[in-house]
Every structure is written in C-alpha cells, then in structure tokens.
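Just below sit the structures, each encoded as structure tokens.
Read-outs: derived from the displayed coordinates by stated rules, not from any lab. What you see is a predicted model, and the numbers here were worked out from it, not measured in a lab. Cβ atoms are built from the backbone, for glycine too; each structure is taken alone.
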Structure P
Amino acid sequence: MPVFKRPHFEKLLSLASRGRIAPLYLLAGDLVVAEELLRRLSSHFQALGHEVQKVDLGGKSFEELKALFGGPGLLGRKIFLLKGAEGALKQLDQDFVLFLEKAKSWLTILLAFPEIKENHPLYLYALEKGVFMPLPSKGRRDLVRYEIPELLASLGKKMDRRTAEELLALVGEDLEALGQELLKLALYVGERPEITLEDVKTVVSPRSENAPYLIMEAFLREGPPGALKMIEEILGQGTHPLVISKTLVTHFKRLYLFSELLEKEPELAQQGKYFQFRESYQKALKKVFPERVPKDLTGLHPFAAFKMLPLARAFSPEKFNIIFSALLRLDGRLKRGGLPLEEFYLFFLVLERELKTLDERGWREPYAISL
C-alpha cells in the first residue's frame, strides 16, 4: 500500500476494515486537512477494536518513544497518532524506521508533515512498506470536493456544490467548525437525505468574521431595514456591536481591493457562472499580485468574492472614501455609547444613498447566481 492520492482516502478505510493495516501512514501537505484525515483514520481503527493513543512528540527522545510504544497489545494493533511531528523530524531517523520494521506486526504510526524530503528514511519506508498520501498546500485545498462530502457521508447526508460553497462562505474553512455545523444540519433535516441551501440559511450560525456576508445580502435584498434585521439577529447571539462594525470594515476593505482587481482584470466581472469565475479569479490574483496577495483577500473564499461582484462593480474610489468615512463615524459613535441599531441604520442609509446611482438592474434585487 504505497502512494494513495487524496481521492482514495476512503479506500484506506475499506482496506483497514478487511485487516490490511500498514505500519506507517505518512501524510504531507496541508496540515489542517492532514490532521482531519488522521483523526478519521484513527477513529476508524478504534471502531475496529484497535488500541489508539495520541502522543505529542514534544522533544521526546527515541528511547522515550520506544518506552511509550511498549510491546504488543493483548487485542488488535497498537496505533499511535504522533502530534508535532514536524518539530521532531531529526528524531524519526533510520533507527526509528528499523524499530518500526521490527514492530510492524503489532505497531502502526500515523503522522503528518507540511513537507518531507524524498530521501528521508520515513518517506522511503512509507513507499516500501507503509502508506504515503501527498496533499495539496493550504492555498489549493478543495474542501467542497473532498472534506465536506466525506463529513456528510459519515452522517448519511448529501448536499449539492452550491450549497457547500454557501456553507463555506458562512463558516469559513475551519474543519472543526464545519463538522459542528454539518452535524446541526443533519439533526435539523432528520430523515431527509439531502441538505438544501434553504436549510443552510436557516440553521447555520455565521462566525462573526463572516457575518457581513449575510448582512450585505439582506441589505441588497431589502435595503437598510433588511440589514438592520440581520444585525439584530447577530446581536441577539451575543456578538458585540464593535465586533460587527470591525467586520464591516474588513468586508469593505476586501470589497475595495476586489474592485481594484476588477478594474485591472475587467473580464473577471463578466463571468456569469461561478465555476468559470473561480478559475479566472485565482489567475487574476496571481497576475495582479505576483509577489503577495493582500492579507484581506487571502481570507476571502472565491464563492464569497463571486457574490460580492454586484457591489464591487458598483463602487467607484470616491464612493469608498464616503463609505469608509461613514464606517469611521459608526465606530466612534458606538464607542461613545450610541444605540447600536440606530447607528447601524444610519450607516446603511449612507450606503443606500451611494448605491442609488446604480443602473436599472436594481440593487435591491437578490443576487443572480448561476452555478
């Protein structure tokens, strides 16, 4: 069982169920995804009756590790999920591999690195006797293609890609948070096998940094009253008004940078379908920002950027000056004890006035998204 690409992860679980368990599972690439895969793998081993332990390497010597591993267990294999392996690469040398080879009948090691050289003893052993799984880097992860469907499958549910993208735009790419929201959704839909876009909008609580996504959608659909209603709901969840104003500032910084991107790459604004837009968007970022993408854009999911297109096309630099001035006044009034709902309403009145220069397409219409 040497190299397994990411799409074949489920096959590893199937092989384990049939008793084919390797002495070493080595993952290299995006550590967040790697840790989630190793968690699922170790949970599967545990469900099969094997002994699973998590060990933080934390500077432990080779002799200390051997003492922790001990000898064969009474039932099943001993499975060790090693945390912090990237800081202990020198300790996991040829001597460690020789020990693992001698104990391969009863011992299995799970570990991940952001990268590992092809001549490292662990890498070579994984190719020969264990499992090596290369993963994309963080910037190229595709949670919609792999992680979300697998999490849904474990719950006996499914959703289409647009719904999954909407979920990501609301929750972000934190796998633990995604898992919690998917569990909530599964419980909400009950026996129904498919989770819909409407279910996501009803059930999912956006993280505070993603709240502007819902606020602006409500604003474009219903104007200031709609935005105010959404803010009231978010305040009711215990979010502080200054947190909301701060996230609005971040949102409009992203919108400003995105509008600059559209100005330099105007064909990007003409993409009517999300899948076409996503590919063009990634290329445009690399072209316009070859050395480093601005921080405010790196945290913007492509689907969220796609939904920002109407606003990004609408605002000129002069309008952004007015909007940032209104946000500054909003922040100052909130800090001086202004009534949150009143102050936010005044801000959205300014935004409404600036958007009235849009053409006949109508800024209060819902987003027209074709996937």
Structure Q
Amino acid sequence: MIVNCSRVKTAVGCCWRRGFNQYHRGVEGQRSMNLVDGGAFHEALARGFATPADKNWERALADTRPKFDEGIAAAQLMPEQSFLAERHWQIIEKMVQLYRENFQKEEYQVLQPECNFDVALPNSHHNCIWVHWWDREEQRDVWGPPPPDKILRRAVVRPHPSNQASNCKCWQPHRLVGKADALVKWRGCLWLMEHKTTAIAGEQFWSQWELDIQPTTYMYGIWKSIGLLPHGFVLDAIYKPSEKQVAAWNNKRKYGPPQAVTDYMGYERQAFLRTCEDLERVELQYLDACNEWERRIVEGSFPMNGIMGHGCMLYNRKCDYWTACLTHDDPKEFEALLPRPKDYVEDKRTALLVQILAREEVR
C-alpha cells in the first residue's frame, strides 16, 4: 500500500467511512474557501523560497494567482458570491506580507523549498491487495485497485492465501510518501519548516503539535530519504479568524468602522523537537495503519467512526458525507458530490502498476 499522512489522519484518525468515500469511491464535497486560501498560501511560499537571491515575493504572488483561481472554480461560488474571490485574494496577500516581514527577521537558509520523500517501510513486504486481488464473484485474477462496490460486497479476496507469495509481482513493501513544506538551516542545525493557517489562537492551537503525527511523519520521511535527521521542526502560523468570528466582533463594536479579516491577522512561530523514539513510534503507527487498511478491504469493513463521537462534525460543519451516511449510502446522495482529483499517491500507485504489468508482458 502507498500511503501519505493525509490518508491516515482521515481514515484512521477521523473516520474509516470518510476514508472509504474519499479514497475508494473518489468523491468529495465542495472545496471550502479555507482550503483554497491554504493551498494558495503554500504555493506562494514555495515560489518565494525558490528565488532566494532576491526573495521576489511579488513575483511569487503573481505566479500563484492561477492556482488560486483554480481553487475558486472548485469552490463553486454562486454568482452573487463572486466578490469573495477578491476578498480572499487580499487575505492571501496579507498572509504573504506577514510571513515575509517575519521571515526576514530570522537567518534562515532555505536548502529545499519543497521536500518530497518516498520510502519503503521496513519489514513490510506483503502481497499488496491494492495491486493484485481475486474476484470472488467473477472467479478471476485482477490487477489494480479493487472497486468500492466489490469491497462492500466482500468480493475482494487475497490472491495468495498465506500473503507470503514472494514470487508474485504484487510482493511489495508498504510505502510512505509525502511533501514537506521546506527544509532549512537555522542556528547551525537542519530543521523542517511547516506553514499553517489557523482560526484558533494561543495554547489551544500550539499544544496539539507536541504529538501531532504530520511533522513527525515528514521528519521521518526526510531522514529515511536523505540520511539526515532534522533537529526538529519550525511551525509558522498565520492567525486568520473566520468570517463568522469577525462578523460577531463587528456586531459588538460600539465605536469605529467595521473591521475585515485582514485587520485581525497575525503571525506566530514556535519550534518543536522530536526524539528517535518518536520516529520509531510513527514508523510502527504507519505499519499498523497500512496493515489494517488492507485487512478492511478484504473484510469490507469501513464503519463510521463518527458514531462514537467526533468524526461527523469537522471544523464546525457537517462532514461532506453526512447525508450519505444518514441515508445508508443512497446512490442519489453521492450524485451531489464531486469527483476527487487524483493526487501524487494515486500517480505513484499507477506508475507502480504500469511497471509491474510491463514486466509481466516481457515474461
């Protein structure tokens, strides 16, 4: 199985049913403006870091605008909401301004503006069900990811009962892939740098990063890819209150004109360390997650974690699949959802399949 941090946090950490709908059914809800803002912000910083000689942030913003416009199109704003596009672009400009002003105060040396990794998890070779499976209904061998309907009908069977057939081309390790924001040299040490936007300020935001799996994953991936272990990670946070928060504050205002989101935005930074024990633990967490995911494919078991508490409400709004779960997967409810664009994980899985099938043809 090829996995990244987002998949594990979605399926294992949030809700298996959500993970199934998102990564097997390949559907998602309307893109939120927070995601549009976050995507454009990361794109602008990556482009800004790529020109270290002159730090041409204006050029970075200009080059980012097409990606922002793509995000706006995916958000499917109503005609009467078209004014929101420029309002959110002003937010992006303020984000970059805040980051630029504070970045220049530190002696960072950007070694790599984006750091990609693709590592095999140790001792994880197995007959991968995402690559090769037996169709119980049609009684035939199949190469490629199992379709969601076959999974739910429990028609997906392991092609090798012992799951130890090392002579088959589906004998593959679990692979962890990812894209870290930046790798920098700071105060004589190697650091991972991560950028976040948040509507939550103070300890409630910062305390979560002591144990969060994402930066630990990225440090592990960088370590295993280049053989250098970052000293820790620096988290740059742009505080951006929501429109609802600002509207509530304006309603309580007694003096002065109404304020905008950009009037309340701010910047904070904290550094965090990780130990070798932390990296060993995250390795085991991914091994367990991958093994469990493949087991669930064979068992056809992707339950709602939300029934136990937190998974059905995300960021103070209903999950994209709320109505589908409420109606026990009524096909009509999925028609209102959008096809989920393929990402680098699917691209890597497709490339692996092409490589395997090419070998089979040669034989």
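Using FRET efficiency 1/(1 + (r/R0)^6) of positions 182 and 342 (r between Cβ atoms, R0 = 35 Å, to 0.05) as the calculated read-out, with 0.40 as its value, let me know the right label among P, Q.
Answer by label: P.
Identify the structure, out of P, Q, from whose coordinates helix-only ellipticity at 222 nm (-39500 (n - 2.57) for each DSSP H run of 4 or more, over all residues; to 500) was calculated to give -13500.
Answer for the origin of the read-out: Q.
Among P, Q, considering only Kirkwood radius over Cα pairs in Å, which has the greatest calculated value?
P
Please compute relative contact order in percent (Cα under 8 Å, 6 or more apart) for structures P, Q and give me the label with the greatest value.
Q
P, Q: which one has distance in nm of label points 7 Å out along Cα→Cβ at positions 190 and 254, as calculated, at 3.5?
Source structure: P.
Compare Kirkwood radius over Cα pairs in Å, for residues 166-333 alone across structures P, Q and report the one with the greatest value.
Numbers: P: 17.2; Q: 20.0.
Once Kirkwood radius over Cα pairs in Å, for residues 166-333 alone is tallied for P, Q, the winner is Q.
Given structures P, Q, which gives the highest value for distance in nm of label points 7 Å out along Cα→Cβ at positions 262 and 326?
Of structures P, Q, the maximum of distance in nm of label points 7 Å out along Cα→Cβ at positions 262 and 326 occurs in Q.
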